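What follows are several structures.
Nothing in this text is a laboratory measurement; each read-out follows from the coordinates by a stated rule. Given the structure is predicted, the values throughout are model-derived calculations rather than measurements. Cβ atoms are built from the backbone, for glycine too; each structure is taken alone.
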Structure P
């Protein structure tokens, strides 16, 4: 036992030390604040495994195995101690005592539960052969080790109990405190002492050896997450999920020729490297990725694995600190990730919808890494999809991605009595209209309906008119951080100049940027989405839907409203308040609703090659509910779904914003303005 422990623990210590050194290669990031929140999240998601509950059978099986490891760790320690003192129970865990008896029962229960859990995963890997699971023998081998460890434990208990009983002249019987072990002992009663001794040794050494072999496999396999998952959940970002990191002092970095964005593997933070360690290769991220599901090159799972494999491949060079900065031809580990490790097409295909992050049970992030790599390509190499060049130039010259004149921003309100903030400086709300509702003919109807509803409810509001500019969301998600910051700083200066404190907006992208990202630039506002405000007004009785609309309505969740900001119920509540409306749900809804395909600046370029367009796939999902109306609460989603309906020749289905439907139910002539 001494030799086994020294060799195995020494080997593990060496590997763990290397992984720790590699982790420290990453850039610093602070994740030790708000300890109470972190501990609560760790308990809920690492130990109680809330996200695994989304997968009933697999979740229960994983819970059995996870809790089994926690409970049976003590059993392994007891067996290690018996390598030195044969009847050791670590003082307090003798089955003859109350504490030991309770633990013996727990141990036996979890031996069975772990075996059941492994059988479930054998079923998924060998019978069902789920496509999302990584190929190869590693997963099966690990499951085999776990299952055999449990069998060895039962074998050891049965033989040990018989040997102990014979020493006192008695015989083994079934007893409830050790139901599994005592059942095995009863079955082994008739065996000779020599056979029992051999079986006891076989069970003992199999269990203890496999535990230590398994320990050494962990840092070299996807099962490293058994060690890293808890710290990874603890170290998650507690910032709003819709807030991307800000590159500080961009102009200074340009002057000093520092890298903007992520160019090399060692420029990722230590937390990102911990993400790479923690990936379980379960594939749930890619299962729900709109790009993966429509045949694009992007797979969040393989993005993580490619980066992790590259990291491991160059472990020694990274740890020794050979950067290759001064070399004309840098070594492999110091070369650009984009083009060498990651195909740029993978990066451009991301809609930043966060479906991958919502599914990941161990809180790996993907959007931040993709945007950081985009930042390098856009700002350092000047390489990005050609259509974005037009959007960037328009944002620079006209402060909107289509290049319309800023003087036309207020034309959507022609004929409405909508005041400007300059004429009504004390207005309670600023209505941030956004670029699409200001210029797109279809989206203008949403802005008008929202304004008419607020006027009808007596909401005290005003607009910026020509002073409003794009929030910069498309530029930031595309990777043009410099352009985003230019727009953000200008907008914050304008808003603070008018002493704005409350903002209502119809665009979830504007909503997210204003609420979660402008605080980095001195803009701290109370931001509300129009669907939330309309729900409040209906509940307060300030808006009363009276017109009956006999329609089946399916609501599409915008990613930036739902997954990013957890606004799911208010738009549904508005629709449900309208007489005659039958609200139906697509199978893919709420935090599992599929992206329309416009996020991440996809709105302003063509999709990467694939089997199908994202908006068509999403439209088809919504059409399965046989709706009369597809409702949304985002101008980007509106455009993509309208195009999807046209592509499917479904003129019988109408696409309307929540505000338009509510206005139809309120105005006397029954038509949206």
Structure Q
């Protein structure tokens, strides 16, 4: 048995309020990875927790009429409750207000100061209160934060600074010699080209304008800057000691195998954190993975936009494992994923209730109907059995390959491909027809045995992602889940085992219309703002467009073009461009990045949620240095005004335009 240590951390959640499902996606993703590693025999330590200091917390506590400690105690409990609700198997939940963590932060700060890496000075510049980060003039566009887009404020105060440039060359060399360090690859290029290679400025690591933080013990006017405080949780949580007396647990698990974080905080984890570790003389984490965002159907979730979905609300409607399935299955490796109530209903009905739930129910029911629940391997094999076995065993290999590269959605797809193959096997072998012929009894037994075995292997693979469902499936088949060593074999289900008498419905199908009515009743449908009445206008002049015809084309040439309905899920202006917008467009099961010269006619916020017509198979091209993977169709009048072409009816994204 492999007992190799494996240490995974998530970013610690900021205690400013209840986390939405986009925040909780990360913890479910991490949980699936560590459950998979445990199934492989790794000695896993999984740490998550809460980041609890900073001016934003101080302000929120004051507004709520409580102390900062009371405020973070309550919010940390809410965050932990959301994680527990989603069946997350963390080993430690750290809080940055934990006394042992705070003590080590003070010791780390003092050590870095004494060895000359931290010095006192003054900071004057642009500051983002929500992100608690300073930015240089070159990073700021229109007075807004380059990370979150919110307004910045000018700030000047005495502060301690860390000499980032001292370690920059060493970090650049590390990234170049360790290509796996920052994943996905696109994130690495972003950090190198946008931050490291242009040159690092010294980093502000203390504040004097508020008190809610870890005090600098040798200068009581200062508290430690939140990022130095927060980032060190990855080592303090497993027993690091700045005086050199680190625990055996620290020696066992550090360096971390994986820091799993959101793409928006990649800079802190791949530049600041590695440099802090270099200054402390500690090894760097083996890999930092910046996962994409889970977007609401009409864009990034935020309370100000009123489009926030919470884990507990989703669980109330769909159940824990359905929510876990959705957030894991719908997130691409690099691109943002999309969540809507409608899509949740569709996935539950098609994948969970039909593909999996119906498969298990039919198999158990047929075993009871034809053989009193006893599953027997009569070994009356036919060629189609070999095809089933090969595909189920291939799923085992596909899951391993996907998980080795952190392609969690692909791993789930591989498992459900195996379940779909089992359903196809039922159609191919027609057990109900075999049951009518006594001479085919052994063949029927073999078919039901192969189905039961295929489901058992699939459920065993599913355990890392949907643990409760996997265990419920195994219980109905009256068997245990397979170990890693057993998963490569087909035929281990004990012949003669009796399945449960009454098959349990794993996932009940939902009526989309009735379910949406209940959802709207509870949360309220989104209402478009009423349009103001337009004053009567004078008759317009004739604006008929003179159409300049292009040369005729053959139908075969036209047929090469693929058009489809796309849904814009995110949009932003291209920096330093007067014409271009960059949109994230959902087209079926894909998300494309499309750059369009329509900035003069559409604001980014107006684009989000629109259904548009897209040329799908246009060769990708770079516009203003940004890759564009398609084209939005527009109409243009005689004066050069543009209007997006939109479908007359609300068709799902991915619908082909013919």
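Table for the structure above
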read-out: Parent structure of the calculated result 0.10, given that FRET efficiency 1/(1 + (r/R0)^6) of positions 273 and 417 (r between Cβ atoms, R0 = 41 Å, to 0.05) is the read-out and P, Q the choices; value: P
read-out: Structure from which -15500 was derived, helix-only ellipticity at 222 nm (-39500 (n - 2.57) for each DSSP H run of 4 or more, over all residues; to 500), options P, Q; value: P
